[in-house]
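Structures incoming, each one as C-alpha cells.
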Structure I
Amino acid sequence: MSNSAQSGNANVNNGTSQNELRRTFIAMLFALVAATIAQQIAELLFVITGGWDLASSPPKMWENLLSGNGMLFASLTHSFLALLMVSMSWVMWSKSQAAGHKTEIAHIFSKEFVLLLIEVFLVVLYFAIAKTMEQNFAEYMKDKKISSYVGVASARPEALQMMWVFSVFFVWDVIVDVIYSPRMPHPVLIRERFYSFIQGLLTYCSISLLCVFAAWMVSRAAPSAGTPYEALWGDISLIALLLFFALGKQLEYFAIKLFPGEDSRKNTKRDHPPSTKAAVMMVFLSAVYIYSMMVLIWPPSFLK
C-alpha cells in the first residue's frame, strides 16, 4: 500500500479527512488576519474617542475625525476596506464548490498543492492590506496627538495590493474553473481544446481580469502622498470594485448561455441571471467607481 493511501486510511480512521484539515488550516490563517484587523480597528476607535473619554459625545468624536483636514478618514476607510475584503473572501472561500476543494493532496508536485499555496498566498495578501493602514498607535500613546497616529495618507498601496489579490483570483479561476474542471465530453482535437480553453477564460475569468485592470487604474490615479480625502476617495473606489466583483460573478450566467458547453464543467455554477436588485447595484457600484476615479484624476479645489 502506498504512503498516500496509508495516510488517507489514517485520516479516515481518525475521523478527520485531509481536506477538513486543509480547510481548518486556511481558516486559522483567516482568523489571524481578522484578529490583526480587529486590533487595529480597536486602536482606531481608541483614538477617535480620545481614549473612550468622548465615547458618549458624537460631536466631539466627529471633531476628532475632522482634525488635521480629516486625517483619520484615511485610516477609517482603510480599516473598512480590509474588514470587508477578509469577510467577503471568507464567505466566498467557505462556500466554494470547486473541484480543488474536494480532492486530497497526494504529494507536493500536484495541482492540489498548488491550489493550497495560492490559498495561503491570498491570505498573506489580506494580511499585507491590513498592515498598510496609516496607523502608528505607539507614537500616538506618547503624545496623544492625532498627527502622530496617522502617517502618509494614500490609497495607492491598497490599490496595488488589491490588484495582486484580483490577479490571484484570476489565476485561481483559470486553474479551478477551467483547467481543473474540463468540459464534458473532453475535446479531442487540439483546435477544439484551444477553443474550449478560450471560452472557459471568457466565461469564468473575465470579471477577475476586469477587476485587475480597474485596481491598477486606481493605483495610477491615487497619489503616493496625497490628502486624506484623496485617500478616502481611493478607498471608496476600491470598496465599490470589491463589491462589484462579488456581484459580477453572476454575469457568468450569460456567458454560459453564449457558450452552452461551459455548463458541463464541474465548478460553482451561476444557474440564475442576476436579479433586478443585483443589476441595479452593479450599475450603482460602477457609477461610484467612475465618479471616484474622476475625483482622483481631476480633484476639486477642496481636495488639493
Structure II
Amino acid sequence: MTDRITVKAYAKINLALDVLGERDDGYHEVQTVMQGIDLHDLVELEKAGRGIRLTCNWTELGTGEENLAYRAASLLCESHPAATGVNINLRKRIPLAAGLGGGSADAAAVLAGLNRLFSLGLPFDELKRVAAVLGADVPFCLYPLTAYAWGRGEQVEQLPPCPRLWVVLAKPPFGISTAEAYRRLHRVKIERRPAMRELITALTERKAAMMFEQMVNVLEYAAFDLHPRLRDHLKKMEETGSAHAMMSGSGPTLVAFYEREEQARRAASLLSMPGWQLFVARSLEVEDLEERRLCW
C-alpha cells in the first residue's frame, strides 16, 4: 500500500453547449456534449496525520476552502474517517477561468485519488454523486471521455468515443467568469443553437463532417459581446485550415479542430499573439484512462 499517488487531471472542451433557461435553484438548465483532452494538471496526494494542506505552483490560485480541490478533499475526509488527512500539491497547466474545466478536473482527480490512496472502495456511481455536490462539470471530469450532460451539467451519460481529434487551444490574456457569461447571455441575440440529437447521431456513427456541422456553443454570443476581438481571432483560427473552430464552455478559450497532429502544430505556429497562451492537444481515448479506472 502506497502513501502517495499522482493523478492526472484532464481538461475538457465542449463540442456543443446550449442554455435552455434559468432553474428554480438559481442555476441554468443546459445541454452539452463534452470531451476530455490530454492537456492536464498533475494532482499529487500524500497521506497526512490529520487535516488538509493544499499547495500549488501558481501563486494566484487560492489554496484554502475557496479551492475546489480542497473542498473535494474536505467532503470526502469528513464523510469517510479512513481518509484521515492529506497533503495536496497541484501542478497546474490548465489555464484559469478559461472554459476548460481546470478546477473541476482537479476536484475530480482528488476524489478519484483519495478513493485509491485510502482504499475507500467507493464505486464510480458513488463518486459521481459526491462530485455532483461540488460542481456541474466535476462528475464528467471523473471519467472524461465523450459524454452528453444535462441539468446543471451534472447529469452525465457516456457516448461512443468521438473520432480522434487534434485541437489548438488559444487562451487570451483575460478570463470570463461563468456568472458573467450567463448574465450577458440574457442581453444578446442567439442566432443558432446546436442540434444535440443530430450531433449525438454523428458521434455514434463517427461521421466527422456531420459532427462539425452541429458543434455550436451559445455562450459564444455572450463572450463575443463582452470581448469582440475574440470573434476576429476565431476567424484567424478558421483560416488555418481547421475543420471547425469554436469557443469552449463559458470561454474565453477558442478551440480549432484538426484531423492530424501535424496540421494542428502548423496552425499553432501561425497563431501566436502577445499575451495569448497556445496549446496543442488531442482528444482522450479509453487507453488514456486505464489508470483512472483503478481508482474505483
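Just so it is clear, none of the values below were taken in a lab; they were calculated from the coordinates. As the structure is a computational prediction, the values presented were derived from the model and not from experiment. Cβ atoms are built from the backbone, for glycine too; each structure is taken alone.
One of I, II was used to compute Rg and Dmax of the Cα atoms in Å, for residues 27-90 alone, and the result was 14.5, 42. Which label is that?
Checking each candidate, the match is II.
I, II: which one has volume of the Cα convex hull per residue in Å³, as calculated, at 126?
Working through the options, I get structure II.
Using mean count of other Cβ atoms within 10 Å over residues 59-66 as the calculated read-out, with 11.2 as its value, let me know the right label among I, II.
Matching structure: II.
Name the one structure among I, II that volume of the Cα convex hull per residue in Å³, for residues 35-130 alone of 111 was derived from. The partial results should precede the final answer.
Details: I: 111; II: 100.
The read-out was computed on structure I.
To test your reading of the models, identify which of I, II gives -9000 for helix-only ellipticity at 222 nm (-39500 (n - 2.57) for each DSSP H run of 4 or more, over all residues; to 500) when calculated.
The read-out comes from structure II.
Looking just at distance in nm of label points 7 Å out along Cα→Cβ at positions 195 and 219, which of the labels I, II belongs to the structure with the highest value? Spell out each step's value before the answer.
On the way: I: 3.7; II: 2.5.
Largest value of distance in nm of label points 7 Å out along Cα→Cβ at positions 195 and 219: I.
Of the structures labelled I, II, one was used to calculate distance in nm of label points 7 Å out along Cα→Cβ at positions 51 and 75, giving 1.5. Name it.
I
From which structure (I, II) was distance in nm of label points 7 Å out along Cα→Cβ at positions 43 and 203 calculated, if the value obtained is 4.7?
Answer by label: I.
Could you figure out which one of I, II the value 23 for relative contact order in percent (Cα under 8 Å, 6 or more apart) was computed from?
Source structure for this number: II.
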